[in-house]
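Novice: Structures follow.
Please treat every number below as a calculation from the coordinates, not as lab data. Everything quoted here is computed from the prediction, not taken from an experiment. Cβ atoms are built from the backbone, for glycine too; each structure is taken alone.
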Structure P
Amino acid sequence: MVASGVIIFATDQSIQPVELAREVESRGLDSLFLPEHTHIPLDTTSPFFPNGEVPPMYLRTYDPFVALGACAAVTDRIKLGTGICLVSQRHPITLAKEVATIDQLSDGRFIFGVGAGWNKPEVENHGTEFSKRWRVLRERILAMKTIWTEEEPEFHGEFVNFEKMWSFPKPVQEGGPPIWIGSNSKYVGERVAEYGDGWLPIGGRPGDGTVESVRAACTKRGRSYADLDLALFLAPLNERELEEQLAFGYNHIVFGLPSDSREVVLPVLDKIMALKEKVL
């Protein structure tokens with residue numbers, strides 16, 4: 001069965017995440033994801049932004065862990081996830097605690113979507129050299145897994161170092177919540193196979209044999225590709241296009257919602273439900 005959910009840039013000017021979480025759960029959807037940007041430097045540029053202007057929602061995002069913690073308190077069933085958490089911009093000991101806390105508060109409903117970031121000045125404001133951001137992310141993930149699974153964790157690497165310590169609570173989900181890697185690059189196969197539990201290509205652009213590269217990397221490491229979650233992020237709202245994307249084997253479909261008011265968001269949510277009934 002294919003699960004379905006939504007992602008929104010939750011801001012102080014959009015429908016509140018708690019209200020949206022209730023609507024998502026009451027409609028029978030399976031998940032709610034929130035993205036992350038701690039800040040946007042004024043010298044930010046991206047070819048994905050029309051006219052070179054940064055959309056206002058990027059400037060006003062809530063902290064995803066605080067917002068998802070509030071959503072956990074008003075829901076019982078839906079998965080709650082970061083889509084994505086910029087691990088390259090967070091301290092691993094603190095982040096391990098935040099992840100464990102929200103997994104506890106949600107009774108094991110958290111999905112840890114992660115990425116290294118595309119915004120060079122934003123990443124480097126946090127002290128991470130942009131060219132090393134994926135190496136930093138990898139090591140921080142491995143360190144967090146150690147914290148989640150060991151009574152007296154210790155870690156020594158190039159970017160993360162700590163002696164034996166105590167860090168509780170541990171996540172509800174054994175070994176920590178599933179880690180879904182947000183990346184469309186040629187390196188994603190090795191990343192998922194080494195330290196991920198799922199893959200969420202943005203916009204469903206697996207192309208370039210990337211699906212096969214993930215499968216091959218899992219085989220090489222002795223991991224089961226079938227056990228991975230394959231999540232289509234920002235899925236199309238067009239029936240034909242969605243059916244074409246489903247052929248890649250996705251088991252979780254995540255639709256994008258506009259970062260807007262209740263009056264704008266809920267009709268889109270209804271459209272998603274209608275599409276879900278037809279295609280999923």
Structure Q
Amino acid sequence: MRRSMLFLPGNNPNMLINAAVLGADAVIFDLEDAVSPAEKDAARILVRNTMRYMDLSGCERIVRINSVDTAFWQKDLLAILPEKPDLILLPKTGSAEDVLLAERFMDEAEESLGLEKGAVGLMPLIETALGVENAFAIASATPRVKALFLGAEDLTADLQCKRTKESREIEYARTRLVVAARAAGVDVYDTPFTDVNDDEGIELDALTAKGLGFTGKASISPRHVEVINRVFTPTLEEIDYAYEVMDAIEEAKRQGKGAIALYGKMIDAPIVARAERTIAMAKALGLERRA
């Protein structure tokens with residue numbers, strides 16, 4: 001279950017050694033924006049060793065490599081793939097061709113390392129106008145793509161607009177990515193909220209993302225992780241209602257009815273699908289129905 005993803009600079013050992021206790025469902029070891037060109041080699045080794053020797057207690061391991069238009073990305077993959085991360089975060093993905101280029105290199109590297117082909121998934125980071133326009137093609141480029149991720153800071157720079165807390169400027173991009181990801185059958189993750197001291201702002205932003213259909217949300221601060229996890233966790237009331245929906249469906253089957261109502265509302269296929277997703281998430285998180 002991946003509700004929250006926390007960025008950790010690949011050149012900061014103090015943060016890396018605490019990765020397992022920061023509460024996020026996944027950590028993103030960052031070899032790109034957080035690391036200057038002069039520190040790329042050292043950060044690559046530090047992240048590799050962190051993955052190799054540290055027990056992250058079930059926390060997913062994602063690595064943001066450098067973009068495919070740089071001289072660093074292939075070195076990143078050769079260092080990281082032997083540690084079998086859960087996902088590679090591919091920054092500045094503008095087209096399906098970017099994804100396929102990365103995949104071809106990963107295919108060759110996995111073969112040389114004796115890894116199963118496709119063992120490591122890709123999560124394209126969409127942070128340009130071109131990427132937004134090509135979102136579905138990117139999401140459906142290959143089965144190796146497991147999710148899309150919206151990066152609002154670079155996107156708004158590309159759009160030549162100001163990044164605001166209200167996020168009106170990224171409404172279209174948010175909805176476009178959700179639709180593209182769901183159409184392709186993959187997950188989709190929202191951009192971080194960058195004001196680490198605005199507790200009300202991060203909650204409102206996370207609620208907006210959840211309401212739009214995002215699977216979860218990224219964070220640049222450990223302070224935001226608890227809020228994101230809480231927002232993207234079904235409440236006990238939602239879990240109870242989901243079970244009531246499934247109970248009602250079973251009762252309808254026993255009675256030979258084609259349709260049934262719950263609290264005055266007809267239970268149709270979309271309601272059942274939402275109930276099934278809620279129950280699956282609750283089980284994954286170890287949450288039980290109230291007696």
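Novice: Here distance in nm of label points 7 Å out along Cα→Cβ at positions 39 and 135 has been calculated and equals 2.6, so which of P, Q was it run on?
Specialist: This figure was derived from P.
Novice: Check the numbers for mean projected area of the Cα convex hull in nm², for residues 7-126 alone across P, Q and tell me which is largest.
Specialist: Top value of mean projected area of the Cα convex hull in nm², for residues 7-126 alone goes to structure P.
Novice: Also, quick follow-up: Quick check on the output: 15 is relative contact order in percent (Cα under 8 Å, 6 or more apart), derived from one of P, Q. Which one produced it?
Specialist: The read-out comes from structure Q.
Novice: Tell me which structure, out of P, Q, gives -11500 once helix-only ellipticity at 222 nm (-39500 (n - 2.57) for each DSSP H run of 4 or more, over all residues; to 500) is calculated.
Specialist: P
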